[in-house]
Structure formats: structure tokens, C-alpha cells
Structure P
């Protein structure tokens with residue numbers, strides 16, 4: 001980077017927050033799974049919306065691409081440079097203030113660099129619940145969560161990230177700031193502009209702050225680990241419990257025996273929650289007390305354990321949260337189908353893979369309550385044939401009316417693949433929106449479209 005430009009950036013954020021040395025920029029240029037990344041001219045670390053606007057405006061005038069980055073915990077290469085042109089990484093980690101909490105309106109206003117756990121804790125301290133929860137919550141940032149429309153374990157009751165948002169503040173590609181930080185649950189004054197930026201992966205602008213919905217903190221919670229014979233029985237169990245418990249079910253996670261064994265091998269402190277092995281398991285959370293007979297009376301339940309303490313509940317959830325690390329290097333799929341068709345997805349995709357990749361292990365787990373399954377295949381030896389594995393799995397997903405990206409986004413990983421799975425008209429409309437808002441194509445290029 002030339003001295004003139006470095007000086008201009010330093011005038012905005014200060015010398016200490018313009019990183020150019022390779023040892024300083026390296027943590028920002030590779031994704032969490034070490035699958036994507038490239039060098040960057042610099043990493044900039046603004047501390048305010050005004051500084052973000054100054055950087056983006058300068059980059060627009062200079063024709064430099066901007067790669068917004070939160071906690072860099074994504075799984076699709078959406079928050080790192082591509083190396084295909086002049087790029088800077090814009091780290092939002094210093095925009096980390098909770099600006100306001102309104103308990104009467106049940107809202108919290110947070111800057112994009114707030115770590116998700118920080119937002120959860122601020123809500124908890126105010127006697128409220130911020131419902132978004134996922135394995136990376138100790139390091140992912142709320143701006144990244146909103147930019148990828150993160151899902152997590154509580155979608156069943158509370159919805160995806162976009163459903164937790166009332167208002168946004170966004171720096172547009174030309175450096176102007178759209179102040180949409182409205183804390184309104186009703187605002188019927190035309191297009192809902194915030195929805196353009198939620199799930200856009202930074203390709204239309206930089207989210208710098210958000211008004212988030214809060215909920216009453218549950219008076220009690222119950223966590224259960226349940227053995228079932230098949231995914232079909234798990235779906236039946238969900239229907240059975242919803243008929244009796246309704247909205248009190250906040251999470252309903254499916255875990256295969258192979259996945260559990262991977263965790264037990266990876267984490268020597270982990271323990272099998274049940275005395276004998278079962279083919280499949282459900283990890284369920286209820287925002288209420290739960291009588292043991294509620295599970296004992298369900299015909300789909302082979303065995304179950306109900307956590308007797310917060311520590312036991314945390315141990316059960318740690319099994320689920322360890323799953324991504326326990327089978328770290330393989331061909332991963334983040335797919336969704338209607339809940340009723342999850343068993344068919346698992347069966348048909350397994351059959352298709354065995355005909356082409358006999359013996360390849362499948363690690364199937366995820367949010368069966370909302371139809372989102374992480375369907376991961378094989379080990380590192382299959383990465384070279386990722387496209388062939390993807391085609392086999394995605395063909396089944398398409399046949400079942402599903403989506404090839406449920407909660408992780410598209411990033412670089414699925415940018416080309418999505419062309420085979422979205423209607424031409426949908427892609428045309430997406431490109432029209434991109435052209436209208438970012439005509440220079442400088443916002444996170446090489447991602448999504």
C-alpha cells in the first residue's frame with residue numbers, strides 16, 4: 001500500500017489501527033476452517049460508525065474493495081479476501097458498545113462488533129433473553145450474525161437472526177450512513193430496507209449497529225438427552241411434544257451415534273449420557289419445567305436423561321457444541337428441507353453417496369426442529385472430490401424442495417453452486433439489487449453473486 005493511502009487511512013482510524021505487516025494481518029486473512037483466504041493491502045480497525053463511513057467513502061473514491069469482518073467464524077469463506085483485486089479488510093471488532101437497553105420496549109441496541117455472548121449477557125443482566133444462540137457465541141460478533149442471517153439452536157421458537165432485528169444502522173458503499181435504528185414493531189411505510197442487508201454477507205453495505213428484540217427470561221428451563229431409533233421417530237417425537245407443550249420447546253437437535261462417538265473420541269472429558277448406545281439422539285431444551293413422565297410417556301423415546309442441574313445441562317450442550325470440531329475436516333453441507341422430509345433427506349442422500357463413495361462415513365446432526373441438517377461426509381481424503389459429493393447431496397435436497405444453505409450463507413464456498421439451484425429470475429433480481437446499491441462492486445466482492 002502506498003504511503004499516501006496509508007496516511008489517509010491513519011487519519012481516519014489512527015496509526016495503530018492500520019495493520020500492514022504480514023504477521024499482523026495474517027489472523028484476518030484466513031477463514032476459521034483454513035479453506036479460504038488471500039493477502040490484503042491492510043486491515044483497518046475503526047471504532048465508530050463515522051470512522052467506518054470515512055473508510056468506505058475513501059475506498060469508493062480509490063476503487064478499493066472492502067471486506068467487512070466480524071469474528072471470522074464463518075464456514076463459507078465469506079469474511080476473508082479473495083485475492084482477485086485491491087482489497088482491504090474492515091474489522092468491526094472495536095465497534096463493541098451496547099448503546100441502549102429498553103426493558104419496557106424489550107429492545108437492545110448493540111454495535112456490530114459486540115460478541116454474541118456479550119449481547120446475551122447484557123440482556124440477561126437486564127432480566128431479559130436475547131434468543132440467538134450458537135456454538136461460536138463466545139467469539140462470533142453480532143454484525144456477522146446478522147450479515148449471514150445466523151440460525152442456531154433456538155430457531156424453533158424464536159426464529160433466525162433476521163427475526164431478532166427491528167432496526168439497523170448501515171454504511172452504504174459510497175460512505176453514506178443509513179440510520180434505520182428504529183425500535184418499532186409496526187412500521188408500514190414502504191419497503192422494509194433492513195431486510196436487504198440481513199443475510200447479504202456484507203455485499204450491499206456494512207452493518208454497524210442494530211436494534212435487537214428481547215424476550216422475557218424463562219422462569220425455568222429443562223434439558224433432555226433422548227435416545228431414539230431413527231430420524232423419523234425424532235420427527236414424530238417433536239410433533240408429540242409440540243401437541244402437549246406448544247411453544248415451550250425452544251431447541252430440538254438431532255445427533256447421530258457416529259457424531260456422538262466422534263465427540264467422545266475428540267474430547268476425553270465427554271461422557272455418553274445414556275447407559276447404552278442408540279442409533280440416534282435428540283437434545284431438547286424446554287423453557288419451562290418438565291415432568292419426567294412427559295418423556296417416559298412418549299412412544300418414540302427409547303431412553304432419556306433429564307438434566308438435574310445447570311452443570312449437567314451444560315455438559316449435554318457441550319456435546320452438541322463440540323460436534324463441529326470433532327469432525328473438522330470433511331465435506332460439509334448446511335441444508336434444509338421441510339421438517340417432515342428430514343428422514344427422507346438422510347436416507348436418500350446416504351444411499352446416493354454409498355453408490356459413488358462406498359464406505360464414506362456420514363456425520364448428520366443439527367436443528368431437526370426447523371429442518372436444518374448439517375450433513376457432513378467423509379474425511380480429508382474426500383475434499384478433492386467435494387464437487388462430486390456436493391452434487392449427490394444437493395440433488396436430493398433439490399428433489400425434496402430444500403435449500404443448499406440453511407444458516408451459513410453462500411460466501412465463496414457456494415457462490416458458483418447456487419446458480420444451479422436458484423431460478424434465473426431470482427438471480428436476476430439479486431444482481432439488480434446489487435447493481436443499484438453497489439454499482440462499483442466494491443462491497444465484499446467474490447461472495448454470494
Structure Q
């Protein structure tokens with residue numbers, strides 16, 4: 001009887017393999033939360049790729065892991081009840097950060113990819129799906145920078161939950177990410193990306209879309225009390241300015257509740273510091289943003305919408321519509337053109353902001369620190385900015401002296417309204433300067 005059962009188990013495993021379906025337990029994964037399982041998972045992925053691709057299946061269990069290496073033509077399916085838990089920092093389970101071939105002008109988290117929980121580079125037809133969960137566990141959320149330049153190699157022994165670079169035809173759908181490290185999801189230089197029905201409750205950025213084209217972000221819930229929720233960027237991570245373009249963000253919710261309280265349903269508002277929740281274009285913006293749409297989204301207990309072009313790139317043809325915000329911190333809408341110019345001196349110049357439409361916005365219980373801000377830079381104007389059908393209800397307060405305050409233009413400063421203090425207007429503050437002579 002024992003021999004018969006063993007033969008049956010082997011036959012069933014072989015049938016799954018023949019069907020292009022590879023169970024990580026057949027490759028040695030235990031899923032007990034104690035044994036490091038990334039070796040077995042990577043064996044399953046490599047074997048699946050060798051056979052031409054298919055589904056690498058993770059059944060229910062707790063898989064303690066360091067770096068998992070994605071490959072082309074692979075669907076990593078994390079089933080309901082399955083959890084990938086990031087190994088502790090001292091476990092030496094994460095890959096070393098790769099060398100960066102030039103000066104890193106971008107944040108450390110944008111510079112390195114290999115020291116992530118799940119990563120892939122130069123791949124095609126890759127997906128992560130299923131109703132399981134990624135728990136970042138031992139992932140770090142820190143930058144190691146000095147004067148805007150990354151000074152070290154590894155940012156940490158494990159830095160991001162999912163990091164994909166220079167990949168084509170990417171799908172991440174249905175999974176939940178808790179405590180995702182520096183970035184829960186980072187896609188850089190990728191094309192044809194779909195991020196759908198994700199639930200993210202994390203300790204720093206939720207979704208970062210950097211130097212990508214043809215990207216769809218839909219039906220996602222992103223709670224990030226300590227940093228940005230959904231954040232298109234255009235950094236210098238590819239050693240050249242690259243536009244983020246043809247981007248759609250729709251039917252999403254961003255929030256700034258205490259970490260974990262979105263998932264447990266208590267939704268306790270966090271004390272907002274530097275940033276929280278929000279949809280922000282920038283700050284990294286060397287290439288810029290073109291042909292982007294944000295629609296049908298909800299902001300709750302977090303910062304408002306920010307469109308920031310400060311690193312010499314182009315911001316053109318951006319449409320934002322049908323947005324609701326409640327309990328908005330610092331500002332409801334912030335559009336700015338600045339001259340931080342974080343990049344090689346030979347390539348940096350004043351950027352351009354033009355053709356922006358923001359319409360059908362409803363904001364309640366907004367912070368009285370700032371009204372809607374539209375700010376150019378000395379000698380440079382933003383062009384064709386249209387605001388339509390916008391309602392903002394503020395908490396109130398303020399003094400006559402605050403209303404008479406001489407408000408500075410951003411110029412080379414970091415683009416965060418709270419750094420400039422009380423805005424002299426609750427409604428709309430549009431700061432212009434003479435044309436450059």
C-alpha cells in the first residue's frame with residue numbers, strides 16, 4: 001500500500017510537470033515558516049523556464065524566503081493561504097546589490113534591484129498572481145544617501161518586495177502585500193505593464209512606476225502612512241532621461257492609515273509626517289511624464305494629488321478626473337515646476353509643464369495649511385493648466401497676517417508644500433513670475 005501511494009504521488013507530480021504546472025513543494029519547499037525556501041522556489045522557476053515556461057505554484061503555507069529570481073514566461077502563482085515572508089536581515093538570504101555603473105543621482109531604492117525579495121531583469125511575459133500574500137518581514141525601508149547621491153552599495157540586505165527592471169509584458173494581479181520595504185512594487189524601464197486588484201498595506205512607498213511606458217494600474221487599494229501610495233517617476237536609474245508615458249491609473253484607493261489597519265479593517269488614521277498615501281508624479285523627473293490619465297480614485301486620510309516636475313523633464317498632456325478626497329493633509333492639489341535638477345550637470349535644464357486638465361474633484365475636511373497650489377519657477381511659466389468643477393471644504397482657521405504672507409516660489413527647493421509653511425490662500429494660489437528675458 002505504501003509503495004502504491006508513493007508511485008501515485010510521483011505520477012501525480014509528473015502529470016503536473018507535464019502540464020506546465022510546477023508545485024514548489026515537489027522541489028523541496030516546506031512552507032513551515034522556519035526553513036528558508038527560496039532555494040526550492042528558484043529551482044522550480046528555473047526548471048519551469050527550461051521547459052519553456054508555465055505556472056510555478058505555491059500552495060497554502062508560510063514560505064520564509066530571501067531573493068526569488070523571476071524568469072521569462074513564468075507565472076508565479078501564490079494561492080490563497082500562501083504567504084511569502086521576507087527573511088530576517090541577518091539571514092544572508094538576499095542577493096547582493098548589483099554594481100551601479102555610474103553616479104547614482106536617484107534614491108537608493110531606485111538604484112539597486114537584486115537585493116529584493118522577488119526580482120527580475122530583462123524578462124518578458126512574467127506574472128505574479130493569486131490570492132496569497134507577501135509579507136516583507138525583514139525588508140528594510142531605509143535610504144543611505146549623502147547630498148542627494150547614493151554613497152554605499154547595498155541599501156540593505158533586503159530592500160523591496162517586488163522589483164522589475166527592463167521587462168516587457170508584466171502582470172501582477174490579485175495579491176496582497178504587507179510591509180513591503182522601501183517599495184512594495186517597483187517597475188523600472190518596463191513596457192506593457194498591468195497592475196490590477198492589488199491590496200498593499202506598507203511601511204513606505206506602495207507602487208512606483210519609473211521610466212515605464214504603456215502601464216495600467218487599476219482596482220488597487222494602497223495604504224502607505226509613511227510615504228507615497230501610487231507614484232509615477234522618471235528617474236536617472238537607467239543612466240539617461242526616460243519618459244514615463246502612456247500611463248493609466250484608474251479605480252484605485254490611496255490612504256494614510258496606520259500600517260496594518262487597512263488589512264484588519266480598523267483603518268486608524270496615522271500621524272502624517274513627510275508624506276502619506278497620495279498619488280504623486282515625481283519627485284524624480286529627469287525624463288518626465290507624457291500622456292497620463294488618473295481617474296475615478298479615492299484619497300482617504302492622506303496627502304492630496306501632486307504633479308511635480310523638478311529635474312528638467314517634460315510634463316505634458318496629463319488628465320486627472322473624478323477624484324474624491326477626505327481628511328486631506330497639507331494640500332488637496334499641488335502642481336509645480338522647479339529647478340532641483342538632480343542629475344548630471346551636462347544634461348539638466350529647466351523642465352516644462354503644460355497641458356494639464358484637473359476636473360471633477362470633491363475634497364472634504366481639507367487641511368488649512370494650503371489651498372490648491374500652482375507654482376512655476378522664476379522666469380518660467382507653466383502653460384495651459386485647466387481646473388474644472390472642483391469643490392474643496394477646509395477645516396478653517398488662519399489669520400489676516402497669514403493671508404498677507406509673501407509666499408516664495410519653489411526654485412531649487414524640495415517640492416513639499418508643508419516645508420514652505422502656511423499658504424496665504426485657502427482656495428487657489430497661483431504664483432507666476434515674469435517671462436525669462
Structure R
């Protein structure tokens with residue numbers, strides 16, 4: 001849990017004179033409201049400060065493990081839980097945050113829930129669910145250099161639509177998925193909800209097991225070997241049937257850039273902003289017209305002519321060490337373009353320290369990027385990293401809704417290497433030409 005969706009849940013427990021049923025299986029961190037520039041300074045926004053204070057008090061009262069601003073393990077909840085080995089195959093994970101689906105990369109059933117459900121889980125360790133339908137998304141082949149997991153999931157959402165997975169749990173399959181690292185799998189699963197899915201998951205395998213071995217909360221020694229045997233049984237059987245299936249080939253995917261106000265409004269970096277008349281569905285045509293007005297774009301504009309003045313590399317989608325390493329290779333020895341403000345926000349304090357040991361902070365600072373502390377930051381307008389009205393941002397986050405990053409802010413979702421290249425050139429470029 002985090003500081004935004006939990007206060008009312010704890011108040012409900014008090015009103016009903018209940019305790020937390022399993023505090024040993026409950027974890028909390030601060031991430032949405034935290035400052036990433038100077039966390040030792042007082043938090044200026046009174047609501048943010050109060051929410052953080054209340055979470056600390058609630059965790060102390062109810063005996064819950066809490067990673068606060070002074071903890072070396074603090075960070076975005078969907079980054080730290082895997083890092084610490086809290087996320088384990090075969091478990092059910094619930095959190096008052098829609099991007100809880102991230103944890104499905106480990107073969108979990110990971111559910112974003114509302115505040116009322118948070119209270120119910122705290123009190124009972126149970127959830128009442130309608131059994132969802134199953135949805136197989138198979139990605140075959142191998143992506144070309146410069147095409148990332150972020151491009152694959154954006155391409156999927158662009159094809160199935162914002163509601164393509166509604167009422168279903170997606171299982172991502174195929175050679176392209178099997179070949180991914182855990183960081184890449186988390187990026188894929190993180191955006192399942194953006195395609196309407198209740199959750200998304202990937203069968204656990206040796207890649208999963210290697211990632212988890214030795215982590216703080218993961219089983220140790222013989223217990224880990226026994227757990228591996230159990231986890232190995234979770235793999236979906238060959239020939240299994242699904243309620244719905246969708247297939248695509250990774251080698252046909254180009255780097256993606258969103259042009260509108262949902263992740264489904266996306267196209268190849270080599271393409272152009274579409275005309276509303278191109279959509280057969282009148283609802284999609286009207287939505288695209290409104291999106292172009294909000295985004296300040298004209299139909300037919302080449303994507304590579306769009307010039308962001310802000311670049312944000314972070315969020316629970318793309319703030320892990322491999323994301324930062326990839327972006328650093330793009331910017332090393334170069335400078336951020338004039339008129340562009342760019343920032344790097346690691347997903348956790350663990351990731352930040354690892355990156356600094358590799359010298360990535362120096363690479364980014366020398367290029368003109370701001371190097372920040374861990375938190376949700378500019379993914380959403382709930383902290384000091386809010387963007388100004390009218391600014392256009394190349395963002396590695398998961399949502400480009402109206403006002404998501406601040407009032408009247410125009411967001412383009414891209415991969416870390418695409419964002420890094422845009423920061424250097426001052427406009428979107430086909431990063432495949434840089435690889």
C-alpha cells in the first residue's frame with residue numbers, strides 16, 4: 001500500500017474495531033507524493049505532507065512493515081516489491097493502485113483495487129472476485145535493435161484498443177516474451193490495465209527464478225529449491241485454450257510514440273499524426289479530434305517533427321536499472337538540446353544506488369539531465385515534479401491522459417531510449433538509427 005489510497009481503509013478498521021489480519025503479509029511505502037529533489041526539506045504541500053504522516057502513524061499502530069523516506073528500501077511500490085523478493089510466483093497480490101498488474105510478470109495474480117477493497121483485504125486477507133475470462137496475447141519473433149518492451153506493449157494496446165482486455169486476465173506468451181528479462185516483463189505487465197485488462201501475467205521460468213534468488217524476502221536455501229519446484233508447476237500447459245487470443249510478430253514493430261490522450265492513440269515513430277476521418281468508428285473519430293485539440297497537434301504532422309520541451313525517464317513502467325543503463329548509452333558524450341528540461345528518476349533507492357555505483361548519475365548530469373531521488377515523480381501531478389500548463393513531455397510513464405502530468409500538459413509515451421534521444425535532439429527521432 002501507499003499513502004494515497006490507504007487512509008480511509010485504516011479509518012474503516014478503527015470504526016469497526018478490527019485489526020489487520022496478516023500484518024506479516026502487508027507492506028507499505030511512500031511514493032506518490034514524495035519530493036525527488038530534496039527529500040530532507042519539509043514537504044510544502046499540506047495534503048501530501050499529511051498523507052505521508054498518516055501512513056507512518058497507521059503502519060506503526062497496526063504493526064505493518066513500512067519503507068519510509070529514510071529507508072534504503074523506499075521507492076515506487078511496483079519497483080521495490082520485486083526488488084525485495086516480496087513478489088513471488090503463485091501468490092495473489094492486491095494494492096490500491098491500478099498498476100499493480102506489474103507483479104504479474106512473476107506469475108502472480110496481481111490486482112489493483114479500490115480503497116474499500118483495501119480495507120476488506122486488511123481485515124480479512126480475502127477478495128471477492130468474479131472469475132475473469134482469459135486472454136492470450138502471443139508475441140512471436142524477435143524485436144529489432146532499438147525496439148523495446150515498452151514499444152511492444154504500446155503496439156499491443158494500439159491494436160487491441162483501450163478496452164480490448166476488459167473483464168479478462170491477459171497471459172503474455174510467445175518467444176519474444178520468453179526471451180525478455182524480468183525488467184522487460186514488468187514493463188509489459190505494467191500496462192495491461194491500459195488495454196482494459198483486470199490483470200496481466202507471464203508464466204514463471206528460470207529467468208524468474210534467477211531474478212528472485214537471494215532477495216531479502218524470497219525463500220532461502222532448501223526452501224528456495226522447494227519453492228522453485230512448486231513455481232515450475234505454474235506454467236500454462238501446451239495446448240491450453242483461452243477465451244480470447246491475439247497474435248503479433250515482434251520483428252514487425254517499430255519504436256512507438258503516442259500522439260493522443262490514451263495509450264491506444266499510438267503510432268510508429270516513422271509515421272504521422274492520424275486524421276480523425278481515418279477511424280471508421282465515429283466514437284474513435286470524435287475522441288481523436290478532441291485529443292488533437294488538447295495535444296495542440298495537426299493531423300498529418302510527422303511524429304519526428306514533434307518537439308517536447310520536457311523529458312521524464314522514470315515511473316513504475318520504466319525506472320529500473322536496465323532502463324537507466326539503456327538510456328545512459330544513448331546520452332553518453334552528448335548534451336540535452338537547448339530549451340529541453342530532462343530528468344531521471346530511479347524507481348527505488350536500491351536502483352539509485354546501483355546506478356550510481358555504475359557511474360550513470362555522472363553520465364546523465366554531464367549530458368544535462370537532472371538526477372533525482374526515487375518516487376513516482378512526473379508520472380502524475382501529485383508531487384512537486386508537476387509540469388507547467390502547455391508543456392509537452394516525452395515520458396516513459398504509462399498514461400497520457402488529459403492533465404495527468406499537470407493541467408493542460410501534453411504527454412507522449414515512449415521508451416527510455418526514445419525519450420533519451422528526444423532529449424538530445426529536441427524532437428522525436430527513430431532511435432534505431434542511433435543503435
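Every number here is computed from the coordinates shown, using simple stated rules; none is lab data. Computed from a predicted structure; not experimentally measured. Cβ atoms are built from the backbone, for glycine too; each structure is taken alone.
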Tell me which of P, Q, R gives 42, 22, 18 when you compute semi-axes √(5λ) of the Cα gyration tensor in Å.
Q
Structure responsible for 3.3, with distance in nm of label points 7 Å out along Cα→Cβ at positions 116 and 412 calculated and labels P, Q, R on offer
Q
